[in-house]
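Multiple structures follow.
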Structure 1
Amino acid sequence: MYTTVQFVHSYWAYLALIILTITTINVLVSYFSGKEFAARDFRLALFTLIVSHIQLLIGIVLYFVSPLGAKAIASEGMSAAMKDPNLRLYVVEHPLAMILTVVFITVGYSKHKKKLTSKPKFKLLAIFYTLALIVMLSRIPWANWF
């Protein structure tokens, strides 16, 4: 089960990163160029929200079946996990950063729906999706991804 969940989590992460990057670039370009908010922009933001939430759910399952997640804390102890930079990345930093990423995406999406005009919609999406992208990029385990 572990290898299957890890496989799905790893490849869904590519989709999550690509769609978040595309959406962030789209809202930044649209905000600075003064475009009108269209159905395409709404769909992109919604698709980013859905993909990121699915990735989070897969990641939560992986955290509990992986030897580098909750099992590492149970076997090694939290103090040992915090002393090992690689283990700390998987046990604490990566999960926390990805939860923050999904929170930023969710807050940005929720707040943009309440605005009535294009400029504030793009501004909120640009702020929150850019923050989400920065946090996501900061804690991806790049060594294991390539």
Structure 2
Amino acid sequence: MQNLNLKRELTTKSLTSFHEILSEPYSPIIRDATLLRFQRSVEIFCSLLKDYLCIHEGFVCESPKSCIKRTFKVEFMDEEETVQALEMLDRREEIKNIAEHSNFEEVAEEIYRQVGDYWKLMDEVCRRVVERVELDFPGSPEEK
């Protein structure tokens, strides 16, 4: 349970940092920093889902995509959110391999335009996780 509380805290901090940079005026440096915060937030978010599913639902996920699919199966995300989350994971992979693109600036711009929607999705699902955990374990610390 302590590990899940830590993941909740890390996810919240990461999403807050990600949201802050989304409000900065555009520049190529802000774009690149935003993509890095996006990557980090997705990884931490998936780790939260993995721990939540294991502790509260009894499922073990082997990959971020399996976590997203399982989250849908336990009715924690609807179909539209699940499709968007799977797309988000694909975008994260594109960023990891962005240097391999001959048109990496265009790819970076395209992903940058979408990350705000991904932030909204992660923030909403993270809030659901926090609410569910608080319902299951009243009195558990939200943040230390």
Structure 3
Amino acid sequence: MKLSTKGRYGVRAMFDLALHYGEGTTPLRSIAERQGISENYLEQLIAALRKAGLVNSVRGAHGGYLLAKKPDKITIGDIIRVLEGPIAPSDCVADDGNENCKNIEDCITRLIWKDLQESINEVLDSISLEDLRQEAINAKQKDGQHGYLYHI
């Protein structure tokens, strides 16, 4: 299972907003520059995150984007599911996968995929943007550098 750039870049953009939480709006261009993401691509990701209620936008000269909730209320799982869809290592455990599987009642391997799905969801839902933010702050204090080279 591999995340696409949508999920990875979306987490990076949301992490950037979390780092600047409480400082007002952040222009899309600033996020794109700091994170090394195309502004046009980032615009598409932010639109989906805004539609899902994770990001707010402000128009005008001092406009930009900000988190719609506190960083501790947004998990990595929330972001990934908006941008990637349901997390399912196999079609048979996807939300709509039950109709496609003829052996659903006696398929022993489905139990493996279901356990894997639950484990992935548990990990992604246990990490908030605030957790990442605090880790970056601690790294900065420890190393004396910017500290937010958090690789996803």
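Where a number appears in this text, it was derived from the coordinates with a stated rule and is not lab data. On a predicted model such as this, the values are computed, not experimentally measured, just so you know. Cβ atoms are built from the backbone, for glycine too; each structure is taken alone.
A value of 0.40 was derived for FRET efficiency 1/(1 + (r/R0)^6) of positions 65 and 121 (r between Cβ atoms, R0 = 25 Å, to 0.05); which structure in 1, 2, 3 was it taken from?
On the way: 1: 0.05; 2: 0.95; 3: 0.40.
Source structure: 3.
Determine which structure produced the value 4.7 for distance in nm of label points 7 Å out along Cα→Cβ at positions 41 and 105, calculated from the coordinates; the candidates are 1, 2, 3. Could you put the intermediate results ahead of the total?
Numbers: 1: 2.0; 2: 2.6; 3: 4.7.
Label of the originating structure: 3.
Can you spot which of 1, 2, 3 the value 2.4 was calculated from, given it is distance in nm of label points 7 Å out along Cα→Cβ at positions 25 and 49? The structure behind it is 1.
Given a computed value of 40, 11, 5 for semi-axes √(5λ) of the Cα gyration tensor in Å, for residues 33-80 alone, which structure among 1, 2, 3 does it belong to? This figure was derived from 1.
Please state which of the structures 1, 2, 3 yields 28, 17, 12 when semi-axes √(5λ) of the Cα gyration tensor in Å is computed from it.
Numbers: 1: 33, 14, 12; 2: 28, 17, 12; 3: 33, 18, 12.
It was calculated from structure 2.
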